[in-house]
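Right after this note come the structures.
No value in this document is a laboratory result; all are computed from the given coordinates. Keep in mind that this is a model prediction, so the values were computed, not measured. Cβ atoms are built from the backbone, for glycine too; each structure is taken alone.
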Structure I
Amino acid sequence: MKALRNIALISVLHFVVSFAAFWHSLGSIVNFDSGEMPSTFDRVCGGAVNVLWFPFTQVAEFTHVRGGSLAEWLLLFMNSLLWGVILFGISRLCRQLLQPRVLSHETVV
């Protein structure tokens with residue numbers, strides 16, 4: 001049960017961060033029209049969207065899902081859930097690999 005809670009927390013954090021980065025990137029398009037160079041933060045947010053929305057953008061393009069539809073929101077949710085599961089799995093694997101191993105008396109020769 002704790003694993004599901006952690007996966008849900010990671011998924012929600014992923015969704016919030018990816019949507020916030022997208023929202024900021026969308027707002028920074030205004031600078032494009034004025035000819036100003038994007039700030040470092042603008043470039044970081046754009047890069048974050050590219051990473052955090054993987055594989056959402058590829059699946060949406062392949063399935064011809066249009067923006068603003070229920071299908072798009074479901075894909076975004078599933079993308080965040082996928083990231084939550086993968087990041088939780090990686091953290092659990094790292095924890096197991098870094099955990100000191102206790103040798104039993106039977107294994108010592």
Structure II
Amino acid sequence: MSALNFYLSKGYTPLSKSVVISGPNTITIWTPPSDKRVVITDLSIATNVNGTIAFYFDNGNDRIASFSLSASASLAPQIGAWESTVVGGLIFARTLGNASDGWYVNVTGVELGGR
């Protein structure tokens with residue numbers, strides 16, 4: 001059973017978020033309500049430039065994953081589930097080596113707690 005199907009079977013509603021990251025930057029991918037935690041179950045990344053993208057939990061010291069891609073590349077890794085342990089904690093991405101409209105990130109997941 002996939003992680004998303006597990007959460008669907010428990011009655012959670014999947015949510016999707018999409019962001020475009022321009023310039024070397026740090027950008028929030030997901031901001032949950034203050035009483036919920038995020039679980040990301042699916043991820044896809046596309047880029048127009050060579051570079052690296054890394055994903056972090058709320059405090060910025062807990063890197064979840066990092067990917068290096070070449071220009072015009074896309075990636076949809078099998079991630080299982082990335083579950084935040086911080087209630088109300090952000091999930092964000094940090095990029096290097098990119099330009100305007102350099103990275104496209106799509107995530108799907110659920111928000112746990114407070115239901």
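Values for this structure:
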{"read-out": "Label whose coordinates, when helix-only ellipticity at 222 nm (-39500 (n - 2.57) for each DSSP H run of 4 or more, over all residues; to 500) is calculated, return -25000 (choices I, II)", "value": "I"}
{"read-out": "Structure responsible for 39, with relative contact order in percent (Cα under 8 Å, 6 or more apart) calculated and labels I, II on offer", "value": "I"}
{"read-out": "P(r) over Cα pairs in 10 Å bins from 0, in percent from the coordinates reads 13, 31, 27, 15, 8, 5, 2, 0; which among I, II", "value": "I"}
{"read-out": "Computed 3.3 for distance in nm of label points 7 Å out along Cα→Cβ at positions 24 and 80 - originating structure among I, II", "value": "II"}
